[in-house]
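FYI, it's all coordinate maths here, none of it is from the lab. All values derive from a computational prediction rather than experimental measurement. Cβ atoms are built from the backbone, for glycine too; each structure is taken alone.
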Structure I
Amino acid sequence: MIARHLITQGIISLKTSNTGEEALNLMEELKISHLPIVNNENLLGLIAEQDIYDLNNIKQPLGNYELSLKHPFVNEHQHLYDVLKLVSDLKLTLIPVLDDNEKYLGSITLRDLVNYIANSFSLENPGGIIVLEMSENDYNLTEIAQIVQSNDAKVLSVFLASHSNSTRLEVVIKLNKTDMGAVLQTFDRYGYYVKASFGEDEDRESVKENYDSFMNYLNI
């Protein structure tokens with residue numbers, strides 16, 4: 001998935017003539033803390049909620065504000081992972097998308113990114129979750145998939161999480177079935193360390209509830 005396909009509909013760009021008060025009202029309406037400032041398809045910068053409060057005069061036009069985020073953006077062809085990295089590094093609730101000529105195309109909100117990731121991870125699909133922990137050198141997706149398939153199950157999605165200052169990996173596997181006893185036994189037989197597993201419907205509902213709670217937090 002590339003940035004162009006993730007653009008959120010309904011995000012209104014601002015002009016330097018818009019006031020801080022207008023920007024704050026729009027941020028409140030859209031439940032975000034950043035908005036792009038655009039002039040004739042040229043991105044001038046990203047105004048943050050804190051930038052407006054720092055000036056201590058919300059009636060001032062945005063052209064008078066000092067921007068803490070000068071020109072953060074992603075190209076339309078950059079991958080989802082690049083978008084996530086920039087959003088994470090800069091703590092953004094929105095990231096502008098530019099074309100190859102650096103013309104503004106639109107913006108991606110953090111909420112839509114989270115929604116896309118949740119859908120990609122097959123959160124809504126019934127099935128179990130297995131969390132393996134291993135060294136980076138031991139990671140072999142082909143073997144993991146073969147173990148799952150040998151027990152009449154399928155891998156719906158895989159997520160890797162690395163630990164800072166460590167060569168250890170957590171491999172989170174979403175399966176298409178909740179009865180995972182045979183799969184877990186096979187992982188154990190092959191020497192894999194199963195850190196956690198969630199196979200019952202109530203466990204899946206708990207994961208879903210945690211996701212919904214996070215989405216509600218983004219709406220504050």
Structure II
Amino acid sequence: MSLGVIDLSTPMSLGVINYSGGMARWQPDAIGRLTEAALTLFGERGFDETTVADIAERAGLTKRTFFRYFADKREVLFRGSESLEQLFVDGVLGAPASSSPLDAAAAGLQSIAPMFEERREFAARRQQIIAANPELQERELIKMASLSRAVAQALRRRGIDEPAATLTAEAGITVFRVAFERWVAEGNRQPLLELMRESLSELRAVAAG
């Protein structure tokens with residue numbers, strides 16, 4: 001599973017001044033162009049065989065412009081993880097005070113669903129790239145572990161003791177991962193939120209049974 005991560009901190013249309021050859025050129029939506037170029041090249045050549053220079057050239061930009069927005073080529077796939085984490089945490093903390101731990105986690109899941117729906121194609125392409133590269137899979141696991149820790153901390157802030165907070169956070173992340181894999185599967189037409197609700201219902205049934 002790969003988590004399709006969306007960068008909420010940057011407007012969809014972004015102008016960048018690119019100083020090349022002594023002249024200033026206006027480059028609209030540089031992040032979008034670099035991201036599309038990277039995804040295309042990763043798909044064509046593979047992640048390891050694609051360089052930052054390749055990405056910048058395909059996007060019609062410079063390496064300097066690339067590094068203005070991405071620390072390295074991996075961050076094309078992982079940029080925005082902090083925004084995802086904050087959305088999830090805000091959803092957990094914003095759940096009604098009477099909510100059970102699992103209901104609070106469900107509120108966090110609900111809060112992140114809309115941003116994925118807007119970028120389903122990106123998420124599906126990203127997952128294929130990560131699934132083909134062990135290094136990226138490891139990076140994805142690290143990001144997911146960080147998300148789980150943040151959710152557990154939010155639950156503790158709601159007064160949930162350990163180990164219930166950590167167990168609930170892990171359960172919530174598992175629900176997300178199962179639903180996400182179904183959502184990006186070829187032929188799927190169900191919204192992510194609907195799939196998350198189905199997975200959560202299955203989890204409740206298993207726990208109750």
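For the read-out volume of the Cα convex hull per residue in Å³, a value of 141 was computed from one structure; give its label from I, II.
Computed on structure I.
Once distance in nm of label points 7 Å out along Cα→Cβ at positions 32 and 104 is calculated for all of I, II, which comes out largest?
Sorting by distance in nm of label points 7 Å out along Cα→Cβ at positions 32 and 104 in descending order puts II first.
Comparing relative contact order in percent (Cα under 8 Å, 6 or more apart) across structures I, II, which is largest?
Once relative contact order in percent (Cα under 8 Å, 6 or more apart) is worked out for each structure, II has the highest.
Upon calculation of helix-only ellipticity at 222 nm (-39500 (n - 2.57) for each DSSP H run of 4 or more, over all residues; to 500) from the atomic coordinates, which of the structures I, II produces -21500?
Of the options listed, only II reproduces it.
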